[in-house]
Structures are given as C-alpha cells and as structure tokens.
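Take a look at these structures.
Each value in this text was obtained by applying a stated rule to the coordinates, not by laboratory testing. This one's a predicted model, so the numbers in the text were calculated from it and none came from an experiment. Cβ atoms are built from the backbone, for glycine too; each structure is taken alone.
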Structure I
C-alpha cells in the first residue's frame, strides 16, 4: 500500500492510517450530530447537548441555531456571550471566547488551515482568542492564530488575519484599523438571547 505521495507504507504505518481513518469517520459523524442539535429551537436543549459533547459554555451564554462545531472539547465560551445563527466554531485547536462577546450571524472562526506552500498541503493549527466585550459583525472570517483583544470591533464582512488591539475597530479584506471605540470601560450585559433562534 502507498500513501498519497506514492511512498510505500510499512505495516505499522498502514495500521496507523486505518486507525486515523476510523477516527476521522467518528469525527465526521460527531459534526453531523452536532449540526442536527443546532436545528433544535431551544437554547436550553442545544446547550445541554453541546456540553455533553465537551463544549464549555458559561452562564447566560447562547449559541443560536444552525451553528457548525468542530471538536467542541477545545472550545471555551465565557459568560453572557451570544453567538449568532450559522456560526462556525472550530475546535481543532484552542478556541477561547471571553465574557460579554457579541458574535453576529454567519461568522466563521477557524483555527486550522492548509499550508499552501507545503508540498503535501499539510494542515496547520493555531489557537484563536477573542477577549471580553468584543463585537464581531455578520459574515466575518477569523483565521488561525488571531487574538482579538478586549473591546475590539470587527466590521461586517471583514477577514481577520492578524491580531486586533484593544478597542480598535477593524474592517476590510484583510482587516485593517478603521477607527477606535470610545468607551474604554465597558460593563454592559448582553441580556437574553431570542428564544426561538
């Protein structure tokens, strides 16, 4: 048996590839089941099942319907955080989302990507951290290795490829600084999420 590069594999490597394939199928099944959970119109029920799968989600936080979760045990969400519909939360590396974070609909947060310069197109992972009181607008894409610091704002449709400093407002592709948030001492609470979303 040969690998995808044409190199002959040893018996141990073949067994290892077989185990990896079984694990991949299990992970794909888990992602599918979590997508089904995301269709349930109840925050309470979704949160219950997400926690069973290892997601750590704080008091008063909610994930709206149709979310896609990859490997929930690596995802930590603080208190009073709301994540909008159709969000993608990637747990293939650490994903840490703080307290009082408002993430709009269809936001995609990835912490794994392919190295386009590697001859085998290998996967590379890096953690993503989103600190307290951050607001992320609709359809934002956040790429691996990014930290978005306290109070920052990411404008709708931005692609965040590097760290965002405290209270900065960024937008565009790739995201660049376009302003600064005036309130440097936020202490608001987001309140309850809509019941049937």
Structure II
C-alpha cells in the first residue's frame, strides 16, 4: 500500500493533484480542504494517501493530514459511502468541524453533501459517533482517574477541539447527570 507521497507538484486541479516522485507521477484525488494545503506547481509537498483497488481501476486518494485520512477511512467504512462521497464530505469543512458535527448528531450537515440522503446521513452519525468519541479519548493528553461527570465531559470537549476555557464556559451553562448528556448539551449550546 502507498501510505504517503512526497515530491514535486506537477498538476494542481480542483479534484486532484499530480505529485512526481522518483520520476513517477502519482495522481491523487483530494478534497477541497487538502487542496488548500497543497503548494503551487513546482514546489515540494508530502501527502498522506490511501489506495483503493476496484474492478474498474486503482485509485489513490491524498490527504493533508493523518487525521483527515483517518476520517476518510471511517467514512468509507459506513455502508453507502464510497470514496467519492467521502471526499465530498471532507471538502465540506475541516476535520475538526466534521468530527464535531458527528459528535453533535448534525445529520442535516451531511445531507447537504452530494450523494448523501437522510438515511445515509443518519447512518454516518449512528455508526461513527462512538468511534469519534473514542478517538477524542485517545487523543486526550492528560488522563485523569475520576468518575466526576463534569470532569469527564470537559476532557471529552477538549478532545473534540475546544480549548479548556471554552469547555469550562460551555459546561457552566448546561445541566446533565452523565458525561454524554453534558457533552451533548454543551455541543448544542455551542451552535
């Protein structure tokens, strides 16, 4: 598998880039977010990648960050979401924004993407919500041994990309008995 491609950008289009590495030009389909991070033609770059082999061809997808690639892999793991639809989703915002939308259960945001109806949007939310919460927990730097729901909710919000101060402010405005309830209410309040 081709995990990353480093080389000179030779083509830069809205839906793909070509990176020449060791005399070979690799065509990588990219999201609009990744395209923003790709430098001008002639400059060096490094993209994370994922190779998809299908009956009709071999496709290479490029990502500006490991987080974006991981979200892509989660999305294509959802029934009814193929690589092209996953790239369309990734073009709709930063990885952090999309993870927040999943955690908040914002089905309407995903219905706005081409190729995604209400059922598929709901399936994305249902199937990925726990994985997203698990990813946030793994990314948490400070691990504390506590059963306090507010403390656990604060850690969850920080893992979703809020600053400690933002998390504290959001939690001061909501009520709930479990960390999940507190996070859900805080995410609704942050809109």
Structure III
C-alpha cells in the first residue's frame, strides 16, 4: 500500500486486501459488502467509514494498483538509455500487468470506464499520469532525433495505447493465454520500425 499511518489505518488495509482477493475469484457485481467484511475480519459498517460504497472501494483499489504500477514503470524506464527502449519497456510491462491482473484488467476494459464517476477518481488521475509519461518519452525522442521529425506525439501515443489494449483484450475477456514476449515484440516491430530515425 502506498499510504501508511493515520491515512491508511489497519481496518482500511484489511478491507482493501479482502476486496482485492475476492476480485481474483469473482466478478465485481457478485461481490457483496458482507462478503468483504467477513473476509477482512471487519464489520460491514467499517467499510462505509472509509469508502462511500463498493464502487468507491473499487476505484481506491485501482488507484493503489496504478500507483504501484506507475512506480514500477518509472523505475524500469530509468534504466534505459534511448527513448525507443523506454517505450519498449513500457509496452512489455503494461502487457505483463494486464496478464497478471486479468480480472482487474477486465473490469477496467469493460465496466469501470463506462462510469462517469471513474473519471473523477484518483485511479483515473494515475492513468493520466501513465499516459503523460508515454507522451513525454515520445516528445523527448523527437527532440533527440531518435523518432523522425514530423511524428505526431499524441497520435503515436494513441497507437501504442490502442495496440496494447487490443493485443490482450480478447485473451483477458475469454481467458486465453497471452504471449507477452511475442505480443510486445510485434507491437514494437510494427510501431518503431516506422518511426525510428
């Protein structure tokens, strides 16, 4: 968890952990607050002390996940010299995260983004930070002449994000195996051989 002490008391941690474990086993709509309380060894009333409702709990769990994921991205990107290599790391790490957190990813793709409330949440703010990281690397790549002049950085970001999502969407929805190495290599081959200077 990103927060400690008064901002993240033990009861809140138990609730979030119990909910995260339940999400590995069943769909969001099938999880009840009574079940979360029972699995977290807390009272159901305590859930409403820290969260407005079950959806708010989901958004806060997603926020924790995206915060940890963003820190991992930043750490891995820092070890790469070129902008293309940094983008390749982001693509591989993103696909790997989707594959390792299938129910969470499925929820993000199919359910969460259809709710207007999600776009006011801390989880969405972290997604924007992730997208901003990709854009900054692309712009840096253009400035350093690693990516050809005239490339639209916003459109290239859309291509990367769209390619990653579609590379694993079917696999996540239908429970098929996802070859991370092959998928990330294919995306990088198609995208970066077209933009590398």
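Can you spot which of I, II, III the value 3.3 was calculated from, given it is distance in nm of label points 7 Å out along Cα→Cβ at positions 91 and 163? The correct label is II.
The greatest value of distance in nm of label points 7 Å out along Cα→Cβ at positions 11 and 131 among structures I, II, III is that of I.
Using the calculated result -6500 for helix-only ellipticity at 222 nm (-39500 (n - 2.57) for each DSSP H run of 4 or more, over all residues; to 500), pick out the matching structure from I, II, III. Clearly, the read-out refers to I.
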